[in-house]
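A short reminder: the numbers here are calculations on the coordinates, not readings from a lab. Bear in mind the structure is a predicted one, so any value in this text is a computation, not a measurement. Cβ atoms are built from the backbone, for glycine too; each structure is taken alone.
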Structure 1
Amino acid sequence: MKLSFHGADRSVTGSCHLIEAAGRRILVDCGMFQGGREERSANAESFAFDPRSIDVLVLTHAHLDHCGRIPLLVKRGFRGEIVATDPTRDFARLVLLDAARLQEEDTRRDLRKAARWEPATPAEAPLYGLNDALNAMDRFGRAVTYGDVVSLGPNIEAEFTDAGHILGSMSVAITATENGVRKRLLMSGDIGNTGRPLLNDPVVPTGAFDAVVMESTYGDRDHRRIGASIEEFFEAIAETRARGGNVVIPTFALERAQELLFYLKIGIRTNRLPPDLQIFVDSPMAISATDIARKHPEYFQDDVREALKGGVDPFAPPRLRFTKLSSDSRAINEIRSGAVILAGSGMANGGRVVHHLLRNLDRPESGVVFVGFATQGTLGRRIIDGAKEVRILGQETAVRARIYTINGFSAHADRSDLVAWRARAQSDRTFLVHGEESVMAKFAPALPGKVEMPAQGEAAEI
């Protein structure tokens, strides 16, 4: 068995790993690089393997950094099967069509600028368009669920377990037998936190493995416990309401938006939050993702599943408004106080949230609440790191609003949960991926056996 590393190696975006075993070539994830200009330019580079040679792509979940280059893979010749859970398939369609639309819009905007300015700046061609994204969806084949063991070809099979990261996310164990030799490799995908109210805890497949490939995003720190984080969330909203401002929450559309709506409903029902809050989900993707979540109650914890089946919507706090139209989004800007605005993107590197930040960041009475990871090079990371002034939509904007960073809501496991997850995986060899190199260096000593931190382009024999 050969394993090669093609993304999210000593970094946290662009997850892509290739397994070659038993005469088959299996790709696990094919994500987009996110961050600054350098990361974005990496997306257009040639794959380090021939897309036409890939037999199967296993998609662990539908975040853009895990699925975002699948249409490019198909565009460049991939004709194999994509294997994923039903929620992942639904979310991937949403994410990939949106990514294609944004790229096409960016190109049209560049063309308009080029027509106005001399000397003209060449417009950047999109990585892929809407047709490419739709062609990619045609490659989705078998829908799998947790506990399934399926054949990926002669003498090679995959077992899928709940990764607890977002709805439908999974870890995958690959078992291959060749020339009488049996090898087992565990790919963690992104690992979720334990003890969350919506999703079940991550599950590790049983048995021994020759190697484990695991994410390490927060391998150097523990999150605040979820109860304390919810209280901090309520306090941030209540304080901002008392100051007379609005709350802007850069929000990831998948899982995070639904989780925050769940907490907002609880906060109002238990009088932890004022009942007159105006709550907006100003993200067409988050609105659609919430609809998808409602369609898959079987992937939630028991009480949430039963509530959905019984017609009780856990994602609908009072005075909630979904704003799909851009005109409705612009109307939110007329509200100066008492609005809680959940808008994408979660790293504030695009989407409608930048407009709300532009109108609220320089207001001391307002608050901005970050509830997830923001990678280097994004607007969100600059604000979190304490920038006094940032550039938004071409305008220099002072940061006067109060900034709250609540890391307990992260969909990624913290150090303690990662160590516990790894302890349940029987193996004496670990490859760390999906983490910044400095974080990996701090995390590695906590793990058993041999720990390796491969760079992009490296390969290993298993």
Structure 2
Amino acid sequence: MKRPNILFVFSDQHRFCDLGYAGNPEVETPNLDSLAREGAHFTHAYTSCPLCVPARGTLLTSLHALRHGAAANDMAIKNDCTSVAHVLTGAGYNTAYIGKWHLGGVPRNQFITKERRLGFEYWRGCECNHNYLSAYYDDNDNVRHLIDGYEPITQTNLAIEYMEQQKQSERPWALWLCFSTPHSPYLALPEGEAERYLDRDLTLRPNVQPIRFEDTLNGRKKVPDLKKCYAGYSAHIRQIDIQIGRLIEYLKQNGQYENTIFIYTSDHGDMLGSHGHLNKQLYYDESVRIPFLLSWPGHVPGGRREQLLSIIDISPTLLGLLGLRFENEIDGTDCSRVLQNPVAKGQDFIYSYSYVPCHQAMFREVRSWRAIINQRFTLAADQNRVPICLYDRQNDALQQKNVADAPEYSAIREELLVALDEQVSVHDGYKPWQQLLDEAGRLPEWDRSEEHFRRLWKWYKGI
């Protein structure tokens, strides 16, 4: 019997709470809501590192950031890593990648050559572009094609074109479709789309606070209008949902929906003013908690999954559904049993971190942290093992009361610190981030990235 096809839709910076099925009535996501009803959706899915590049490398390899090498933004992943595409190709799949890559290092407009695509055979990618109305993609031969209009629409056209090409093939296909939205710029949208939300009085998260000085890149940027940001963010999400609707319609019309594993998730979230912060690289749910939906009719029972899932577990879990596995040592866990049995026991906790400060994190008081997250609590500590925060999310869903020093939580704090120590001892150690990069042999790659952006900043400032 032919294995199921795989359609993996991956967005950039979509936090867990901004979907209709997750309880936000102001964001229009009818197609994602339908997938959530028909398939399995995880309410406690988290990223291993709330930053684009480390998270993307971890998603594809099931390795933590220091092991795959892309430990901060614009650091290149090690080319000898085994990815989920390698495993699927070895099992007879035709593998395809369309959209944002962001694993090639600097510069962001470079071509990604065949040997640097981690095993994906069909290529319509770009290293990194966030100008959604002036975008491009490179094909298998690295011929660059300019996109006329809004990038996600053309990327969806390319996905449908690819699926159409595969109809006569004996091989099953596995397609990664990677949108760069809803990441900023929030108002780079098709004509009239921003106004759809700008004209509404949208409800910001109750924990939104005035933006902290350090989150304005040390005062070099103006504080944004959060209402406008959130309006554009919501409009980008609506557009993602529209594209997902197009994909579902194609699969159904061509008799492929029942035999396709359809996944939607994101690399990390977006603070959007919560706790006074912008962007990501923080341990709050708005930054680390992500949507995860998986539909495979007749094989995966629908409904909520409250068990823990990390982005590092996604590839081994997908492979587990297919009876496949990584042959090399990985850091993630196969959680396919939870997909097939909603009451199966999940993991006790997940490990999340932000080792290397870049962008806003370079100016924040807490620049490097590690966290342990279980069903109820989030504990984060700095590189000296000093607790930064302990949040009881069951009683404080918006994480507004730090109970790290509260006597009544001392026992749970110590228990979580022990669990954190175990993860740190295996994966990194409580060490300064420069030392971690040096010991991993990645300091030259970081220096190359930093020098590139330092030159760009000098050019921008006219220095």
Structure 3
Amino acid sequence: MKNLNLILAVMMALVMQVATAQTQLWGTCMNGGSRDSGTIFMTDGNGNNFHSIYSFNKTTGSIPLGTLCLAPNGKLYGVTRNGGCDDSCVVYSYNPVTGIFNNFHDLFCDDIHGWKANSGMMLAADGNLYGLCSGGGVNDKGVIYKVDPSTDTYTDIYDFDTANVGPQGTLIQLSDGKLYGYTNGNGTQNFGTLFSFDISTSVFTRLHSLYYLTGDWPNYGGLLMATDNKLYGVTSGGGANLRGVIFSYDLSTDTYNDIHDFDSIGGYNPNCIMIQATDGKLYGVTSSGGASIYFGVIFSYDISTHNYTVLHNFDGTFGSYPARSLMQASNGKLYGMTNRGGTNNIGVFYSFDISSNTYSVVMNLDSAIGANPDCDIIETPWITGIPSIPTPSPLTISPNPASQTLNITYNSIAQLIITDMMGNKIYSQPITTINNSIDVSKWSKGVYFVQLRSERENLVKKLVID
């Protein structure tokens, strides 16, 4: 419990830092990039300056999917569907500062300890990362695995059996220190189970067996603990319309409830972890259904009034088949990806403003930066030392490094903000002329970030004072 309280305090501090300092958004694309094997991409905290930072290859791992996880060592961790040994799935780390990629475990060639990882990992209170494989293990029914980021060591810590088949999605850890998740099979019925796993005692507990009348076959999502102290999740099958359900589960009373049945008009086949946004409502996406029948929807669910609302119908032109989950960034907007649709029909990166119910395509994907994403978006505090974000607009800062006077040239009206490596604002003023000079002779030596915000773009460049 002491360690859990410590990690919760650290996480709260990170949340506060995210809310007050510059942040970055990260994700992956399954295809595209310089080797057409997928990419890791990043943007600034508002979703602007979208660009690829790493291209995967078949030798060390390709077709990344699921969520990235930022570990305490500053590295990003994830899984791929292909590549590596026998062109199958790998577990990898990526150092965004050094650009070093390490596929430290080939799952398929060690399938006795698990393979077929369809989602990413989560950071637990003990500092380790935990994830699920839907296949492999001693019973070939999947495993729970642990990654120690201090050594990049993979360990199979629990093997599923015929009573609990095919764990899916992403785990969560609750205040009791246990991990919670679900499978999409449970022996002869094969409808799925909700489970917990105590990492301190290695005790696995089946909490609830799913049934097709009230929801079955949960897919690549996960569970959410909402403010009413109930777990919420979605299934891709079962329910009144056999199109999946939203369910709640009360741990204190062992009570499961089917609270919404998906249908073709309101959206169906969800593959998401629902999130609870700052307005208290749950938000998620379906990959099918809606006004266009096939392309999916963004929805909300009010746990106080039990109202389900379709907020946006995907139409193909501006994205289709939304992939995985939404996330709410520190600017209050929701961000997500579609697997297809958009200008090039290979997906879009989009935002949704819950205060105005406004959907916006932030980026139409292309083969160079990445295609067909099947990922969650994560937000991190500003990771320093990453190569400067490429900017097509004519922003120049010189000299760089600077010691006396800094000259900034920009061709439009904008707000200039300069921060240090910790996100502290050092300098701020509107720019109304093309050429601007700043006296930096009394500034401390080190690395700074020059940011220009205008109505049409948000540009960032690295500055060194020597």
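Looking at structures 1, 2, 3, which one was Rg and Dmax of the Cα atoms in Å, for residues 222-405 alone calculated from, given that it came out as 18.8, 58? Here the read-out was taken from 2. In this comparison of 1, 2, 3, the computed figure 63, 56, 49 for Cα extents along the principal axes in Å is attributed to 2. In this comparison of 1, 2, 3, the computed figure 11 for relative contact order in percent (Cα under 8 Å, 6 or more apart) is attributed to 3.
Taking distance in nm of label points 7 Å out along Cα→Cβ at positions 206 and 430 as the criterion, the largest value within structures 1, 2, 3 is that of 3.
Could you tell me which structure in 1, 2, 3 was used to calculate Cα Rg over 2.2 N^0.38 Å, for residues 262-317 alone as 1.08?
The correct label is 3.
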